[in-house]
Structure P
Amino acid sequence: MLIKAEYLSKVYGSGENKVIALHRANLEIAAGDFISIMGPSGSGKSTLLHMLSGLDFPTEGRLSYDGQDIYQLNDRKLSAFRRRRIGFIFQQFHLLPVLTARENILMPLLLDKKQEDKAYLEELAGMLGISDRLTHLPHELSGGQQQRVAIARALIAKPDIIFADEPTGNLDSKSGEEVMKMLEGIWRNMGKTLVVITHDNRIAQMAERRFVIMDGILQEGVAVR
């Protein structure tokens with residue numbers, strides 16, 4: 001898998017109200033990469049993630065997965081593409097409160113009308129330490145456990161790439177460290193491509209390739225202090 005972003009830009013408004021959230025970003029992501037993109041609030045890092053994952057459309061630029069420009073897909077095909085090839089982990093967890101942990105994990109498969117792989121679900125639950133929490137509702141889980149459920153949901157469809165947007169932002173330092181170690185283990189042991197958006201230097205330094213974004217401008221290999 002090769003993801004290629006070319007001159008991605010995102011502009012909101014016009015005239016005096018014009019805001020450039022992302023300015024001509026270029027990035028290549030190869031299979032097995034572990035990339036961090038670090039920047040303060042409002043720097044454009046979440047905007048970039050939304051562009052890279054097909055959650056939002058750029059004002060200008062091109063994004064291709066293995067040579068296919070995903071912005072040329074219609075809504076139905078783009079939604080299916082995201083479900084099958086991309087896993088998402090968000091700061092807010094986004095678990096459905098009326099569903100158990102197990103049901104939340106399986107949601108991407110249900111949306112795609114696919115059968116669950118029980119052995120794979122058990123493997124994920126064991127690896128993430130939530131085997132005894134699968135029948136619990138989200139409000140019965142700690143923040144760290146909810147994020148582990150969200151990680152399992154991101155992995156259940158066996159996607160090519162995982163995008164994590166501030167995955168430890170709602171966790172205490174201990175739970176956040178545990179979650180990041182799990183993500184690093186998934187990258188190492190499962191061969192997944194991992195892109196983490198963060199404002200935390202410690203998390204950014206875990207990645208093999210590190211980027212900084214400021215005022216919508218993306219740079220690679222910049223020293224983070």
Structure Q
Amino acid sequence: MAAGVGLALVALSFTAYSRVLLNGFIGYDDDLYVTQNPVVQSGLTAHGLYYALTGVCSSNWHPVTMLSHILDCTLFGLNPAGHHLTSLVLHSANTLLLYLVLRRMTGALWPSALVALLFAVHPLHIASVAHVSQRKDVLSTAFWLLTTLAYLRYTRIGSARWYAASLTLYLAGLLAKPMLVTLPLTLLLLDWWPLGRLDLTGLSREDQRRRIIALVREKIPFFLLAFGISVVTVTSK
């Protein structure tokens with residue numbers, strides 16, 4: 001049942017936005033990112049990789065996003081359908097990821113499915129899916145949700161490997177779009193609910209203090225990455 005619901009959400013999400021495959025590029029930012037960017041159009045080359053890692057586009061340094069545009073040009077050239085397909089696949093994948101995150105956190109099948117459904121078809125996502133240069137939105141969302149999934153796994157088994165995985169995915173998300181600087185705060189909120197890691201019931205005041213400090217300390221590497229990308233974002237304007 002749970003797997004079937006997930007597949008249905010993916011199919012609905014893809015179908016709802018499938019008409020974007022008929023769209024072309026538009027003159028607002030698509031020229032900066034793709035249609036008038038010769039380095040991106042040259043595809044996956046050493047120079048293109050260097051540009052993705054070091055270049056600033058539209059006052060933004062987001063190498064993972066630029067790499068995705070370069071890969072699209074490698075696969076599809078300047079055929080807009082291919083570029084739209086990548087964004088559509090990412091949005092459909094994000095719908096499934098959100099469903100998985102909510103299902104694993106709460107154990108509630110239908111409420112998780114309903115929230116994912118609303119996410120899939122909400123009109124606020126139209127620009128992110130239909131506008132090629134908004135790739136950074138759907139891409140960073142994917143890394144946000146993957147980071148959360150890895151973090152959930154870490155909290156359940158206490159594996160340093162899953163903690164490292166969540167930190168690595170978070171870094172990739174920041175390199176897709178700096179907006180993810182708020183994610184460490186959401187992890188603290190998830191610790192409170194629904195994960196219950198901030199349940200202080202029955203603990204002495206000293207034990208309460210220790211638990212809170214431990215959970216905050218656990219997020220310090222995330223906050224440091226957020227601070228670092230904030231500095232880079234401000235200085236690259």
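Readers should treat all values here as calculations from the given coordinates under stated rules, not as data from a laboratory. Note that this is a predicted model, so its numbers are computed, not measured. Cβ atoms are built from the backbone, for glycine too; each structure is taken alone.
Determine which structure produced the value -0.35, -0.44, -0.53 for log10 I(q)/I(0) by the Debye sum over Cα atoms at q = 0.08, 0.09, 0.10 Å⁻¹, calculated from the coordinates; the candidates are P, Q. It traces back to Q.
When distance in nm of label points 7 Å out along Cα→Cβ at positions 10 and 146 is calculated, the result is 1.5; to which of the structures P, Q does this value belong? Derived from the structure labelled Q.
helix-only ellipticity at 222 nm (-39500 (n - 2.57) for each DSSP H run of 4 or more, over all residues; to 500) was computed and gave -22500; which structure, P, Q, did it come from? Label of the source structure: Q. When distance in nm of label points 7 Å out along Cα→Cβ at positions 42 and 170 is computed across structures P, Q, the figure 3.6 traces back to Q. Matching task: 3.0 is the computed value of distance in nm of label points 7 Å out along Cα→Cβ at positions 194 and 210. Pick the structure from P, Q. Comparing all candidates, it corresponds to Q. A value of 30 for relative contact order in percent (Cα under 8 Å, 6 or more apart), calculated from one of P, Q, originates in structure P.
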